[in-house]
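Where a number appears in this text, it was derived from the coordinates with a stated rule and is not lab data. Note that the structure is predicted; figures quoted are calculated from it, not measured. Cβ atoms are built from the backbone, for glycine too; each structure is taken alone.
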Structure I
Amino acid sequence: MNPTLLERRNVSRKTPGDGLVEITKPVAERLRKLNTEFALTTPAGHGRVALTSMPCTCRGADNPHEHWFLRADLFRSLIPGSAIEIVLVDDRIEIRSPEH
């Protein structure tokens, strides 16, 4: 399978502390159809990544919803504010620099 760019993001300031990279709901739905855990390749190494969500009321108590994330300890080495690409290659997720 050819690599498929899922999303381009900037790393959150929270990512080094919580190991979470936020993704859009459409990307989460696409991944959920495949699995909820994937092999992971990052500039820091190889591991596993899990698809997860958190309930949220950031739009007010009358508009509850979910935020979707990829969670991996390897994400703790990502630099806040840096641009990344989330790429699906077969059954593996790769985190790349846009200059890749």
Structure II
Amino acid sequence: MMLVFNQLETYLYLALLLFALGLYGVLVRRSLIAILISVELILNAASINFMAFNRFLAPHPAVGQVITLFIMAVAAAEAAIALSIIVAVYRKLKSINIEHATELRG
């Protein structure tokens, strides 16, 4: 009998759940911090997909791991830049509500 955790579908459903929660958070939330966390969930879902396909289908085991490392680097850079933008918006508007950020002029 094969365990449920040793199937590709289990990992894909987990990634789908994380992606759906992240997409819901991006579309519904009004706080910039909540949107940033939702984007991180979406990136984590992509990482889980790459690692799952790497484990079950890739001929070379390092392919998915290297791509996941790149995703982690992009997520770290995205978090740093987004947090600096959020701090700048808060200093100007005294709020991190996305509806107030429409008043910004570039």
Structure III
Amino acid sequence: MDILSIVLITLVVVIALFTLYISVKNKGLRVIAINLIVEAENAFKYGKNTEKFNYVFENLYARLPTLLKLFLTKEDIIMFIQKVFDEIKISLDYQSLDIQK
């Protein structure tokens, strides 16, 4: 094997491991985000959505591993939190419809 092949194989392995790491962390971060959203809902009054979102963002960002902070932008984290919130809302809406039946 020549040097280029070794470098290429190493690069592929590193990318695969990093992708796996991100996937596992993302699932763990989703649970943390859900818990933070619940905390924010309980800690802030109705209508204080900006404060709630900032609470979730700041606390989630503080718990991010340093490695992830290097690769994720503020916008990535905001989109992630919004996606988790939207999933919760959809789930609660469906649950509400089932209860009304």
Out of I, II, III, choose the structure whose coordinates give helix-only ellipticity at 222 nm (-39500 (n - 2.57) for each DSSP H run of 4 or more, over all residues; to 500) equal to -26000 when calculated. II
Value 13.0, calculated as mean count of other Cβ atoms within 10 Å over residues 6-13, assigned to which of I, II, III: II
Suppose you compute mean count of other Cβ atoms within 10 Å over residues 54-61 for every structure in I, II, III: which one lands on 8.8? I
